[in-house]
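Take a look at the structures below.
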Structure 1
Amino acid sequence: MLQRTMLVQGTAKKEVQPDIAYLQLGVVTTNPDVQRAQEENRLIANRMIQALIAAGIPREDIETSSYTSFPRYETDPSGNSVLSGYEVRHIFRIAVRDITKAGTIVDLAFENGANISESVSFEVSNYNEIYRHVLQLAVVDGAKKAHAMAVTLQVCLSPVPMKVEEVTQQVFAGPRYASLSVQEKASTPIEPQEITIRASVNLEYIY
């Protein structure tokens, strides 16, 4: 007898509060002499890093995201491109594991030499644990769908699927981002957004 199969997709998602913030900020310096621009950048960046460490950020949570050094040109009255100096840009990725202090850490960095901020992203430290739970819910969802279809078709469904496939491309939508602006008096407000963790599976049953 020819085996008939039923293919269903189970999905699930969970909204979770992030518990870690990643700051992308750093130091930009310019100088007609490239070595001076680099040295100025190094001194300011070190001052900023020491201030962050003193505030309780572990050194291993401060890492270089990018470091670039390039010439800058201006157009003179004759329309010619003339070298005006060099720009050195050092961007750090700083993990703040108490997100309630993210705004304070941003302010502290700027008070100690930082002059560029690119973004703030939020993530979940126990993502894998939560995802496995959501994956279980996706399997349950798929099984319920298969049972509902079997009842409608009035067929006897094998209780155990012959094939289970995780749809990995739909697992995680990515970290949430927030823009920020440094204020002079109050601490910079940084409001984390919930992160949606998704899971999807394909189940194949015999009936």
Structure 2
Amino acid sequence: MLQTKDLHINYSEKSISFPNIDLQSEDQLLITGRSGSGKTSFLNALGGLQTPSKGSVKIDNVDLYALSQRDLDQFRGTNIGFVFQRPHFISSLDVISNLKFSQYLVKKEDEKLIYSLLDKVGLLDRKKTRIFELSEGEKQRISIVRSVVNSPKLILADEPTSALDDESCENILELIRSFSLENKSKLIIVTHDQRLKNKFDDKLDLDALSV
């Protein structure tokens, strides 16, 4: 499970406090908010990428920010998968090498799983294609594969659809949600993309909380 308590993040001119959340396995939460509402920082704090000024983030009762940096890096790589608005890959490497590298970082090797996931997103035939040769939609599908390639307990997605057309938006959202359910992973998406607002039962609007 994922639990946060009294989470605060300081900026140069202000401090933002965030509501406590408590997610169980397979829960899916949509967090919305305008630019400057702190939603990306909130997501980064949940994923161990941005140390909060106050409060705690626990995944299966492990307090992320009580870990050493080395242990946090290892825990994050094993238990948390990220999908970013603009996917970050080693552009000179091909698809399969990028995915194997993600497993290598956590001392895992499961090529069969990688092939299976690529097949599910319809990109098995692109496994030897270098990243810079892919379309934006293809890169985002590969990003989703990478987010689940280590069977994480939590998937965090930051604006995964905002740069995509309507059809690609629907496809990417369905892929993320289906992989989350298949893997029994918790899923949190942060976005300002209004097309997603009616797709989730559990929603958190940071704009409403700041009123």
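Every number in this text was worked out from the coordinates using simple rules, so none of it is lab data. Predicted model, so just to flag it, every value in this text is computed and none were measured. Cβ atoms are built from the backbone, for glycine too; each structure is taken alone.
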| Where is percent of Cα pairs over 18 Å apart, for residues 44-139 alone largest, in which of 1, 2? | 1
| field | For 36 (relative contact order in percent (Cα under 8 Å, 6 or more apart), calculated) the corresponding structure among 1, 2 | value | 1
| query | From which structure (1, 2) was Rg/Rh (Cα atoms, Kirkwood Rh) calculated, if the value obtained is 0.96? | reply | 2
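Of the structures labelled 1, 2, one was used to calculate distance in nm of label points 7 Å out along Cα→Cβ at positions 76 and 132, giving 6.7. Name it.
Derived from the structure labelled 1.
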| query | Looking at structures 1, 2, which one was FRET efficiency 1/(1 + (r/R0)^6) of positions 12 and 52 (r between Cβ atoms, R0 = 41 Å, to 0.05) calculated from, given that it came out as 0.60? | reply | 1
| A value of 2.8 was computed for distance in nm of label points 7 Å out along Cα→Cβ at positions 108 and 124; which of 1, 2 is the source structure? | 1
